[in-house]
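Presented below are the structures under discussion, each in the form of structure tokens.
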Structure P
Amino acid sequence: MSNAITFSEYGTPAVLRLSEVAVPQPGPGQVRIRVRAASVNPLDLKIRSGTMAKAVPAHFPVVPGLDAAGTVEAVGEGAAAAVGDEVLGGTAGGSYGEYALLERPVAKPAGLSWEVAASLVTVGRTAARVLGQLGVRAGQTLLVHGAAGSVGFIAVQLAVARGITVVGTVGERDVARVNAVGATAVRYGEGWVERVQAAAPGGVDLVFDAAGAGVLADSVALTGDPGRVITIADMSAAQHGVRFSAGAAEQSEDALPELVRLATAGALIVPVWRTYPLAEAAQAHADLEAHRNHGKAVLLP
């Protein structure tokens with residue numbers, strides 16, 4: 001048996017409990033890792049609360065968590081790693097525990113911290129996936145809503161590196177941070193459309209909404225075409241004719257090794273805001289729900 005965080009009903013962070021669970025056994029292609037770091041993602045909160053119950057039905061008890069980094073302890077048939085390897089990747093069956101199963105492990109370089117390794121997986125894949133779905137090209141102008149958030153900040157950096165002009169909406173405290181990676185930051189809130197137009201006088205070609213702050217109608221008006229706007233955070237997307245991008249991690253699976261290389265080389269910044277002991281997972285969820293975080297929250301089992 002081993003320790004893990006579980007929940008057996010939908011609800012507030014208080015439903016999260018430190019529990020004893022069976023040590024997971026790897027199937028074909030999987031590895032079992034001793035978890036060194038597990039990322040807390042906004043989707044974890046939605047699954048726990050029941051907001052995603054239709055799309056992601058729970059089979060209680062649930063071990064939350066989408067991604068982790070750790071050391072391989074056991075391997076399934078055909079797994080792409082060996083016992084003792086340091087790896088990261090998306091998990092099967094949750095990551096908030098002492099052990100987790102990785103479906104397609106990616107090697108963790110020695111120069112990459114455990115915290116960043118775990119934090120990179122879901123947000124990095126999501127950013128890469130959406131940029132691919134948008135088909136944004138060098139020379140175009142991309143507007144990123146939530147440009148200082150975990151997904152948005154990676155998308156900004158990837159786009160700038162590809163020669164794309166990026167304008168990002170942010171809070172006042174994040175203006176300098178987003179400007180520092182080569183984008184033009186503008187404050188969100190009332191008047192944001194005019195500020196974006198001033199920052200991009202040639203117009204906006206495409207929009208990536210990573211914030212879900214009710215900006216879709218104006219974003220469509222800016223581009224002139226709902227097909228040029230994608231959101232990962234606004235459930236009203238269909239009402240505006242906008243694509244909602246979710247799941248389909250396999251579409252960006254090949255992006256992870258490159259994201260790891262960039263982060264290890266210092267060419268991709270993945271801010272880690274705070275780490276928590278495993279037993280404080282409920283506090284991590286509460287902090288994210290209250291928007292206290294300024295970067296990724298990470299559990300250290």
Structure Q
Amino acid sequence: MSYAEQLRGLGFQAPEELAVGMQGAVYRLGAGKVAKIWFHAQERELRMLGELYDALHGRLPYATPRILELHRPGPYWVTVEDELPGVPLHTVAAPYGEPGWERARDCVVEVVEALAQVEAPEVLRRTAVLDETDPFRPEGMAWSEALTGLLRRRVERFGDQLAPVIDDFGTKIATLLELLGELKEPDARLVHGDVTSGNILVDEDLRPVTLLDFGLSTMAGDPVFEAAAAASVIDLWSPRVREIEAAYDAAFTARLGYDGGQLLVYRCAYSLIIANAHNDDPYGRDSHVPLTAKFFNTPEVTALLSR
């Protein structure tokens with residue numbers, strides 16, 4: 001059964017595909033509604049996501065999703081939601097280095113700053129990240145403990161793929177865990193975890209009006225981690241990704257006061273955490289392993305993690 005057939009089975013006769021991402025496919029249904037077909041999520045996870053969306057409603061200066069209906073018409077769960085305003089940032093922004101590209105950078109920095117102002121809602125103490133089932137950061141757990149725990153679990157599961165392509169893998173992981181353990185405990189803020197140019201919808205002036213796709217890596221954490229992640233995933237596959245990260249880091253440092261060294265430490269953690277996030281992608285896209293290896297083998301990261 002195709003995705004469109006599932007939606008027609010629910011009574012939506014002319015679904016229009018809008019986007020396909022790691023979490024699922026989105027279709028316009030008409031009458032101001034969209035449907036999302038979830039590739040991996042199950043009922044309990046989606047009901048908790050709905051609780052998260054309800055908790056976030058009105059707390060950001062942008063529109064955020066709400067789950068109106070939940071169905072299982074075929075192999076995948078389907079949510080029906082309001083269609084939110086704006087167009088994806090990447091469809092209208094100038095590419096990095098071209099005239100006007102800074103407007104896209106400023107848009108991303110604004111979103112990261114807005115997220116940093118939101119206290120993490122209670123539901124995030126009960127939610128998991130990625131494909132895990134246990135809560136990422138239960139009540140009473142420190143941020144560094146939650147993050148290093150996740151990192152250890154990812155390395156345990158996928159280290160056999162990472163070790164052959166990352167130079168001196170064991171030493172680098174041990175040093176990274178030490179550095180993360182030394183970080184000061186931050187206030188628990190809302191971390192989206194996937195601030196990409198596809199998840200930010202903007203108006204005609206490239207101002208953010210909607211933020212999409214919470215849930216995959218959303219957590220109660222450190223806003224600096226959010227910034228480090230955003231700088232990496234904003235153009236992850238670009239051959240100029242290191243330049244792009246540096247440009248965003250400079251903006252986060254100048255405008256938000258974030259420390260460049262801390263951004264690099266967090267980027268190492270984030271890169272490892274998402275290195276295998278595409279393994280079960282039904283579209284068969286590559287994992288991030290080669291990108292993670294290339295990053296970890298840079299002179300900058302090698303110097304940081306070889307102390």
Structure R
Amino acid sequence: MTASNAFRTSVEIASQPAVWSRAAESLPSHDSRVLPHKGERVAVIGCGTSWFMAHAYAELREKGGHGETDAFAASEFPFGRGYDRIIGISRSGTTTEVLELLTRIKGLVPTSAITADPDTPIMSAADSVAVLDFADEESVVQTRFATTVLALLRAHLESEDALPDGVRPLARAVKDAEAALAMPLGADVLEAEQCTFLGTGWTYGLALEAALKMREAAGAWTEAYPAMEYRHGPISITGPGRVAWVLGSVPQGLAEDVARVGGTLVAQSTGAAEEIDPLADLVRVQRLAVLCAESRGYNPDRPRNLTRSVVLEGPGGA
């Protein structure tokens with residue numbers, strides 16, 4: 001089953017392998033102050049999808065030995081905790097919580113930002129900005145901008161030999177994403193009543209994002225957990241007609257536990273007993289979200305109750 005290209009979201013999903021490559025190629029063109037230096041203590045902030053990409057990057061950077069790295073929803077940032085650099089992620093460049101935080105700490109801590117729109121307030125709110133305008137989107141639901149931010153950050157870590165063991169070079173992730181665009185999604189997944197997404201380390205951020213994509217685009221019932229926490233309660237939701245989808249490696253015994261309760265396990269595979277990159281596996285989930293939206297009569301380009309950017313009004317707003 002193939003999602004209709006009438007949806008702009010589908011077109012943007014399909015563009016990701018090429019856009020990731022372009023992000024890696026753009027690395028030398030960005031201000032050297034945008035991305036953190038090795039040894040810096042860094043906080044990465046965002047809202048929604050951007051926060052989940054921040055989470056994935058923080059895990060990759062710290063586990064790669066690059067320096068202590070934390071990720072926060074911008075509204076939950078712990079003021080008073082010391083950092084050498086704070087990085088804000090905002091596709092629109094207008095997200096209220098991100099702008100307020102960057103403005104509040106300006107001049108106190110070096111700040112960076114990654115955005116898709118150079119004509120927005122974030123350009124002056126942060127000390128230095130990387131603009132990925134080639135990854136911008138028309139769809140309200142974020143797909144390629146978020147993954148391209150993570151691709152850029154991965155490329156930076158890779159350029160400084162700071163990827164954790166077992167994480168593929170970005171060039172391999174690009175090839176895996178090309179394959180993921182053509183991988184079939186079975187009826188047991190397309191018709192599932194409920195999906196639980198699981199990840200470990202950096203892929204837990206991807207699991208959170210996978211669940212959000214399904215909720216945003218299709219109004220689907222989804223949850224996300226660290227993979228090893230799944231058996232500490234969340235497995236109770238799994239059963240016939242429900243899916244446990246693991247992004248990254250499958251913990252020992254988990255497949256058997258899912259089978260025991262009658263659920264369907266989905267894990268990365270190219271069909272040759274070889275895992276695909278977890279970021280490429282997220283592309284499969286994005287495709288599933290569009291297909292589920294289409295089957296339910298929803299428009300994934302314009303999901304219910306959502307706008308391209310959350311700009312708050314009134315006290316504390318922009």
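FYI, it's all coordinate maths here, none of it is from the lab. Keep in mind that this is a model prediction, so the values were computed, not measured. Cβ atoms are built from the backbone, for glycine too; each structure is taken alone.
Given a value of 2.7 for distance in nm of label points 7 Å out along Cα→Cβ at positions 233 and 257, calculated from one of P, Q, R, which structure does it belong to? Label of the source structure: Q.
Once mean count of other Cβ atoms within 10 Å over residues 49-56 is evaluated on every structure in P, Q, R, the highest one turns out to be R. Ranked by mean count of other Cβ atoms within 10 Å over residues 33-40, structures P, Q, R are topped by P, which has the highest value.
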